[in-house]
1. If log10 I(q)/I(0) by the Debye sum over Cα atoms at q = 0.06, 0.11, 0.14 Å⁻¹ is calculated from each of 1, 2, which structure is the one that comes out at -0.36, -0.90, -1.29?
2. If Kirkwood radius over Cα pairs in Å, for residues 223-382 alone is computed to be 20.9, which of 1, 2 is the source?
3. Out of 1, 2, which structure matches 13 when relative contact order in percent (Cα under 8 Å, 6 or more apart) is calculated?
4. For which of the structures 1, 2 does the calculation of distance in nm of label points 7 Å out along Cα→Cβ at positions 407 and 471 return 1.4?
5. Out of 1, 2, which structure matches -1500 when helix-only ellipticity at 222 nm (-39500 (n - 2.57) for each DSSP H run of 4 or more, over all residues; to 500) is calculated?
6. When log10 I(q)/I(0) by the Debye sum over Cα atoms at q = 0.10, 0.11, 0.16, 0.18 Å⁻¹, for residues 111-294 alone is calculated, the result is -0.41, -0.49, -1.00, -1.23; to which of the structures 1, 2 does this value belong?
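What follows draws every value from the coordinates through simple rules; no lab data is involved. Just so it is clear, the model here is predicted, and its values are computed rather than measured. Cβ atoms are built from the backbone, for glycine too; each structure is taken alone.
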Structure 1
Amino acid sequence: METTVSGKSHRMLFLNTLSFTICFAVWTFNGVMVTFLVDKGVFNWGPVQIGWLLGIPILTGSLFRLPMGIITDKVGGKWVFGSLLLFCAIPMYFMSTADSFWSFALLSFGFGMAGTGFAVGIAYTSVWYPKEWQGRALGTFGIGNAGAAITTLLAPTILNNLTSGGTEIDNWRTLPKIYAGGLVIMAVIFLLFSINKKPDLGQRTVKQMLKPLNNMRVWRFGLYYFLVFGCFVAFSQWLVPYFVNVYAASLVVAGLFASLFSLPSGIIRALGGWMSDKWGARKVMLSVFLWSIFFSALLIFPKMDIYTPGKGVVSAKNGKVSFVSDSLIKVDLKEYAVKRQKSVVDGAKENNAIFPVKEGWQTPVVKEGDEVKKKQLLAQGTSHIYFAANMWVYAILVLAIGIVWGIGKASVYKFIPDYFPEGVGAVGGMVGVIGGLGGFVCPIVFGYLLEWTGLWTSCWILMLVISVICFIWMRRVVSAIVRKHAPHISEDIEHKNGHN
């Protein structure tokens, strides 16, 4: 690996980042395409089928990351990346002929190979930069994640124009051809201007290259990446149907809001690399997990309009009801105030209130002349709770957690060249596999959670759980390191009366 940074290094970083951006746009293609076809009634697919179609390309790109990372270390990134771009153009082109769930699934499995561009680019970029530049270089390369924003931002508008606002619906088949053309053009540019280079691995065999995978640290990094990258990929697609269904947004508006999540998250990755170089990846990741817990907790509250039994009015003694109105009940000479409905919630609905609104009232259940006993119910209480889950507030929170995850994506990959300098391709590929599986598993799990609970926010409950697990695991590891290498500091931390 070079010890100095050259102009060639920056040129290759630019080409790798641009190619990865195109790959990522292709990888998340189904997020917009499937939502559009279902929304227009072209296909009658339910949440579970949609989840599978969003997840299948992510599965391919995840499963093949490890072998593609190893091949890149062996052969060099120029030929691997160029061939990958050309290969993915084929199933993407034939997506224009798909006419069923299974044809979509099969072709999605093919163009999903675009997701392996991450492992190829990580291995190919790392050979051009010294250790002290790894965080910035790999973080900059990771800006390619913003390719998801290209799809969510531009594809809905292109589809709208191609189909003349949905009146010529079959013209959707032109969009896959446009994507295939973009892949071919990028492949030609890459092969013409890139320079092949591979790490000096000596005579290492594939078995030796895979040896670091026996280290539990690799799998821990994989879990971290499952959250900050895999879940990012999942939501970059899932947010499109989310905004369409929950907020009745058009596909174009839904794509715009989804891009507000994916674009900053991709761009901010470069900042995450710089932060990791400056303060250390471990410190940055602990903060990432804490913020992920915080924002996930805020996002779990669904849009709701709930009526539930509230505080009622009961008789203090035996007697006879002498008067009943919507604001007062008399039992003999004793008066009981009845709370009237004030339509506070209706006003909140009209104003699209940001915070939850609660209103309570009471309805008489007795009439004049009734004999009542002590502690008998006179008026039934009702509580009405309304929460609009304001779309703009939701979008801001989603933007915030996307930025947090973007910083985390770079920090995870800062760990790899530090701990496994001779195995960036294999380790980076494996971490990418585990992380990418999050992009495959999560949309499917989201679909099942939606079916079981009926809550669109159930996906954020899952994010909260994963964030908590990641934070606890890292804290335990840090504590173990301190106890092993600086036991006196551990005692000071754990015992209030400890000594230095």
Structure 2
Amino acid sequence: MRPFLFLATLCTATLAQQKQSDFYTIDSIPLPPGEVMEIGSIALMPGDKVAVTTRRGDLWICEGAYGADLSQVKWTRFAHGLHEPLGMYWKDGSLYLTQRPEFSRIQDSDGDGSADVFETINSDWGINGDYHEYAFGTSPDKNGDVWIALCLTGSLSADSDWRGWTVRITPDGKMIPTCSGIRSPGGIGFNAEGDVFYTDNQGLWNGSSSLKWLKPGSFQGNPTGNKYHKLANLPAPPEPQDGSRVLAEHLKFPDYIPPAVVLPHGKVGQSPTAIVPDLGGGKFGPWAGQLYIGEQTHSQVQRVCLEKVNGIYQGAVFHFLEGFQCGIIPAKLDERGFLFVGGSNRGWASRGNQPFNFDRVKWNGKTPFEIHTMSAQPDGFTLTFTEPVDPASAANPASYSMEAWTYILQSGYGSPEVDKATPVVKSATVAADGKSVRLVIDGLVRGHVHHLKAPGVKSTSGLTLWHPEAFYTLNEIPR
């Protein structure tokens, strides 16, 4: 090969590669020496302070977490003796916590840097000694209610009141049972519109882990906690048929809301956790309005775009950030575009080999070439991209492939991928501005995960996609 041709080839190959460090920087925040900092929740406070809680019941406040020199961070223990808080926020001079047995408010009333006011706002749900009776809480919704997802006892029974439910705590401290059918939550939070979602883990009546919409009054699929409908003075949903499919049960009982986005086991992750809406208006990249989902086992953050079709949420999940020190549990994105994540690998191994972590992620202003959104059409999907595509590659149906499957809805643990199909991309039409492609697909299957691969698509500058695949959960096909 002549030298200039070799050089041109080398430059093209270099140009086509994208890596995470081109776009995002992950910095590890030093932790208090000698402390076990298995972080369970994060709250942003005035004065650039960041509060974290630990599994062992400590609450620490970090100063300097936004600084350029993280070696200068200062930690102060604000409280101890708490009971595994998995949800925390700051409001009007107090920190509010969802602990395993209660929803609480704590405050430093005398200004000495330590909490001295501890108030139980509500403790109307049950608890026993089982290690798995976690309680995950949100910040207040638009009505001021805090939503709390209550894990089953041992993730398989409901031996304490309201286990397997999501409840709301009103501003005056009243508990309102709101949704049943929960199994093993890993996190709970809002989308950009303020609707509430939680992440549930693969297991009984959950073929794979997923992101689920907590529509008030809905049933989420696991019948173990249905006996507490009597306490709520509400009729219990019908028992799902063992060995059925989610779509079949939803068609029989519309209040059984299918997962908004299935997170295929092993392919996307194995234990989803935090739910973080991007409300930063582009300060963390071009993903405003989308969701970030923490992943404990794979030590990652995934990206989700949602849409509502026929009144039901659905959407696509994309791989996003990886390489964190251990399994992610909480995450918090501030209005300036700093993403804070923390976690632990206790109990479940994680790809990150550290026992706990507290990391900060910042976008460097450079936009990757990615699929931005994937939305359903009556006969296919529309893809939008973060920069214009090369028309020759993007209009070629051979640049794409697709497979689809669903899961068995069963009382046994998890499910293999079943009812497999191979939808065919018949045509790909590039929009005039090059920023979107309309795929016409033969063989869409309602109720299936549709796994799209697009390795052949390039940008006008010759880049291949940073993450060339998406997993879309097609609950509804648009009319």
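1. 1
2. Only structure 1 yields this read-out.
3. Checking each candidate, the match is 2.
4. Computed on structure 1.
5. 2
6. 2
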